[in-house]
Structure P
Amino acid sequence: MSGHRGARVTVTTVELFYSILAIIALILVGLTLVVRLLALGSTRARSWYEAIGAIIGPGAIGMAFVVAALATVGSLYFSEIAHFEPCRLCWYQRIAMYPLVVILGIAAVRRDDGVSIYARALAGIGVIISTYHLALEWIPSLDTGACGAGPSCSIVWFREFGFVSLPLLALAAFLLIFTLLSVRDPGEGDPE
């Protein structure tokens, strides 16, 4: 028997893991947006966008569920294990993200595309809150009193790669969920 003990996952490792996921998410969202904008004036770009929709469309809700679940697990890890005390804006972001796990999970099992509009609404609210939270981290003077009691919303628990922080993780997840649920297979139309 070896005297080697199993490797422990450190907070720094989790920060790095989620930061890499956030960067990948932002790249995917950015590329999808660029192709969508190009598709407005180019038939070639339109065919690329339709190909993206054909690839993503059938599994969009399941993929969005995985993103929401990973974001929720990360959120709980950072507060309960790493002991990063959530500020008021963190709680508002959680209010938008946590229900997405349940809603998208049920919709994925039931293959219910109709949930997309509700999930996009929650993700859109999350985008707004996390964008404001991210702005507060970089420019604390923007605080309009939204944080009130509790930890300051301008506290930066970590900045991986010099720019990835907790609000950016949330923003990336919300943007990816919104994008996944917005890109449609051109053959299936937009659910009502």
Structure Q
Amino acid sequence: MKKGLVTILVLVLVALALFGWVKNAYNSLVKSDETVQAAWAQVENVYQRRADLIPNLVATVKGYAEHESSTLQAVIDARAKATQVTVDASDLTDEQIAKYQAAQGELSQALGRLIAVSEAYPDLKANENFKDLQAQLEGTENRITVERQKFNETAQAYNTEIRTFPTNIIAGLFNFDKKGYFKAAEGAEVAPKVEF
């Protein structure tokens, strides 16, 4: 009878230890997933800040450069497209992030053309409102870079955790999937050619 009681006690202790390990591994994965989703929300937040600055920038430029309507329209269209592309934070695959990044890249290019157009209008360049908006836009671009880097770091930590043994067993059982990354734009590896 004593031997049977010891066996039951050992089995209960093993079961409790196994339950504790599964619970801790699962909770750790949930925390990591939430961290990735929070980092993604911050990426979306800074992109939204940029999108919110654009109407004021376009309105300011429009007052000075009325015959640049095609450039202004391109910015408006790119902004509309960029704000329509959304990614579900629970499905942050490489493909979804690339689609989001492409739409945001089109907006960046359109903004670059708009800023280049402003060079032809000295009164616009001297306008305090335009200078302020341009400075805010530059600051936002820096924030975007920082938040994308933070997102990639949290996604990397999460991806490492779900692939590390023995946590990968729990990740597989509970469908914790790999998260995608922001990657450099195509052609970014080629340095621009500068001529004087």
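Computed from the coordinates by the stated procedures, all read-outs in this text should not be read as laboratory data. Please read these numbers as outputs of a predicted model, since none were measured by experiment. Cβ atoms are built from the backbone, for glycine too; each structure is taken alone.
Quick check on the output: -27500 is helix-only ellipticity at 222 nm (-39500 (n - 2.57) for each DSSP H run of 4 or more, over all residues; to 500), derived from one of P, Q. Which one produced it?
Values: P: -22000; Q: -27500.
Of the structures listed, the value fits Q.
Ranked by FRET efficiency 1/(1 + (r/R0)^6) of positions 100 and 140 (r between Cβ atoms, R0 = 35 Å, to 0.05), which of P, Q sits at the highest value? Walk me through the intermediate numbers first.
Working: P: 0.75; Q: 1.00.
Of structures P, Q, the maximum of FRET efficiency 1/(1 + (r/R0)^6) of positions 100 and 140 (r between Cβ atoms, R0 = 35 Å, to 0.05) occurs in Q.
If you work out distance in nm of label points 7 Å out along Cα→Cβ at positions 28 and 84 for P, Q, which one comes out largest?
Details: P: 2.0; Q: 4.4.
That would be structure Q.
Tell me which of P, Q gives 4.9 when you compute distance in nm of label points 7 Å out along Cα→Cβ at positions 20 and 108.
Details: P: 2.1; Q: 4.9.
Answer by label: Q.
Comparing P, Q, where is mean projected area of the Cα convex hull in nm², for residues 76-171 alone highest?
On the way: P: 6.9; Q: 7.4.
That would be structure Q.
Give the label, chosen from P, Q, of the structure having the highest value of distance in nm of label points 7 Å out along Cα→Cβ at positions 36 and 60.
Working: P: 0.9; Q: 3.9.
Evaluating distance in nm of label points 7 Å out along Cα→Cβ at positions 36 and 60 on every structure, the highest lands on Q.
To which of P, Q does the computed value 49, 19, 14 (Cα extents along the principal axes in Å, for residues 44-91 alone) belong? Before the final figure, lay out each step's value.
Details: P: 49, 19, 14; Q: 44, 17, 8.
Considering all the candidates, the number was obtained from P.
Comparing Rg/Rh (Cα atoms, Kirkwood Rh) across P, Q, which structure shows the greatest value?
Numbers: P: 1.03; Q: 1.24.
Structure Q comes out on top.
Comparing P, Q, where is distance in nm of label points 7 Å out along Cα→Cβ at positions 156 and 180 highest? Mind showing how you got there, number by number?
Values: P: 2.9; Q: 1.9.
Looking at the calculated values, the largest one is P.
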